[in-house]
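Peer 1: Please go over the structures that come below.
Every number here is computed from the coordinates shown, using simple stated rules; none is lab data. What you are looking at is a predicted structure, and each value in this text was computed from that prediction instead of being measured. Cβ atoms are built from the backbone, for glycine too; each structure is taken alone.
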Structure I
Amino acid sequence: MSQTATPAPQQAAPARRNARDKTWSNPKGLDLTPIKHNVWGAERPFIWNTIDVGGRMTVIKLEDGSLWVHSPVELDPALQQTLAELGPVRHVVSPNYEHVKYAQQWIHAYPDATAWACPGLKDKKPDIGYDRTIGTTADAPADWPREIGFVWLNCERVPVLNQAFFSEVVFHHEPSQCLLCTDVYWNYPRSAPPKTQLWKFGMDVVYLPIYRNLLVADAREFDKLLARIDAWNFNTVVPCHGRVVMEAARDKFFAFLRRGVIGDQP
């Protein structure tokens, strides 16, 4: 495991105003909830078959003052106003095949931003109008923000169809030491409502073993990709589903993906 020295803790970004309904998935009822310095989460209910499985968009203020948006949620006037107070939106990122529902809305709202797609998504969803594909290697495109690293999880395949299931890209924001993931890792709390707890049980007990043992087609390649992630200097995991992990984040993340160990989140 990487032993890179940890810098002094940074102050979290300030909370952004505009009240919303408080739910388990947005317990503070904010447009943007502070996570780390220059990092916010837009925490929203995400309803699947009447179950709130929760969803989080992450907004990062880059070194040049512009905004990088990961897994966009619905863009309403209140959120748009809050973002305008932070800086110009310059990057809109769809990190896998599934989190694409609101991408086109953001592309239309921010025509000067670059819309980034995970590998294969531009061909899979040509109607959305993505500008660029995130690199399939460790080499970042010239206009990609230098403070954000990425690893494409290219080792998964749907049996028989032999095609990517998520084609997910995992990201690392070096200044805040945050790791961002979408559907490859989740962290549902015990305090979630009963229906969400049922969803958590299905994800933990049924889906995770299927993903690790069936959908990951090349275990050696998967281990190599996890080793690249392990080389990053991160102490916080920001998933799209469930709570942000700040305590023992590295250990919990790798135990989850390498051994299928589910962390205990209140």
Structure II
Amino acid sequence: MSIVMHYDYDSYIHASNCIDKEFCENFDEVVTCLERWDSIVNSAAHSFQNDGEAFSLSLHSHSLFLSAIRLARSGHSAAVYPLLRTAFESATYALLFTQDEDLVEKWKNRHVSEEHFRQSKTAFTPAMKKLRLIFKEYDKTSRCSSYEEYIMSTYDAVIDFGAHPNPITITNNSEISSDGDLSKYEYLNRLDDQMIKAIFACIDFGVVLSVVMYLSQILRDLGAPGLDEKFMPFINENNAIADKINGKPIGFNNRYYSRVNPYAK
């Protein structure tokens, strides 16, 4: 027999507001960190203010980032990852628009006709491959940390952890009994590991979104500060906060997230 805790609208709103309040009361340092990344992402988004459609996409990315933070703070962890994925893809499109003006027209005309739709799909299906190549070229000449694998593996992680109905996020929020019935499904997480994981996913994507959008400035102004100079102090602060919340240094076996990982949870 399945006994699944679920929420109607009123109970969901009440419970999520209570979780948000409890989080803010107990994790003030993390709240400050989230506020800082909101400011940084917002600033990066406004670097496109003279770029028309790219600016609208960068603002869209920032708005989805804010929505993800709001859901993460209120315990709806599973819903955070789809927002972060779309925020990432919006930031990617903004960057690509500044590198290839023809993409703008293909994007704008996507729904005009079957042929326009086909052209748009053909142009944007390889968007992530194009982004990877841009970072690969940057890494070759920057003398900075390697950003290609960091950025792209973080994108892979957000898909695996919930931006697609893959098993990781589903099994993390549910239990199946020995007779095959669903015995538990968590709509909301209350200051548990899944909630903390979603919070730090937002912090990680504060870095990722800012890096993707700021790279557009570097590509257009070779005198602009490099990614390490711009972001490494903040990344180090993120790591220190994560270690503090964990109670000890987190450590890692692999430098980047791998999609083939039987221990992912």
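Peer 1: Given 0.95 as the derived value for Cα Rg over 2.2 N^0.38 Å, which of the supplied structures I, II does it correspond to?
Peer 2: Working through the options, I get structure I.
Peer 1: Say we calculate FRET efficiency 1/(1 + (r/R0)^6) of positions 76 and 100 (r between Cβ atoms, R0 = 41 Å, to 0.05) for every structure; which of I, II gives the highest result?
Peer 2: I
Peer 1: Also, quick follow-up: Which structure, out of I, II, was mean count of other Cβ atoms within 10 Å over residues 60-67 calculated from, if the result is 20.8? Working shown, then result.
Peer 2: Working: I: 16.6; II: 20.8.
Label of the source structure: II.
Peer 1: Work out the source of -5500 here, i.e. which of I, II gives that when helix-only ellipticity at 222 nm (-39500 (n - 2.57) for each DSSP H run of 4 or more, over all residues; to 500) is computed.
Peer 2: Among I, II, the structure yielding -5500 for helix-only ellipticity at 222 nm (-39500 (n - 2.57) for each DSSP H run of 4 or more, over all residues; to 500) is I.
Peer 1: Quick one: P(r) over Cα pairs in 10 Å bins from 0, in percent, for residues 164-219 alone came out at 19, 34, 24, 15, 6, 2 when computed from one of I, II, so which one is it?
Peer 2: Going label by label, the one that fits is II.
Peer 1: Here's a follow-up. Taking 27 as the value of relative contact order in percent (Cα under 8 Å, 6 or more apart) derived from one of the structures shown (I, II), identify that structure.
Peer 2: II
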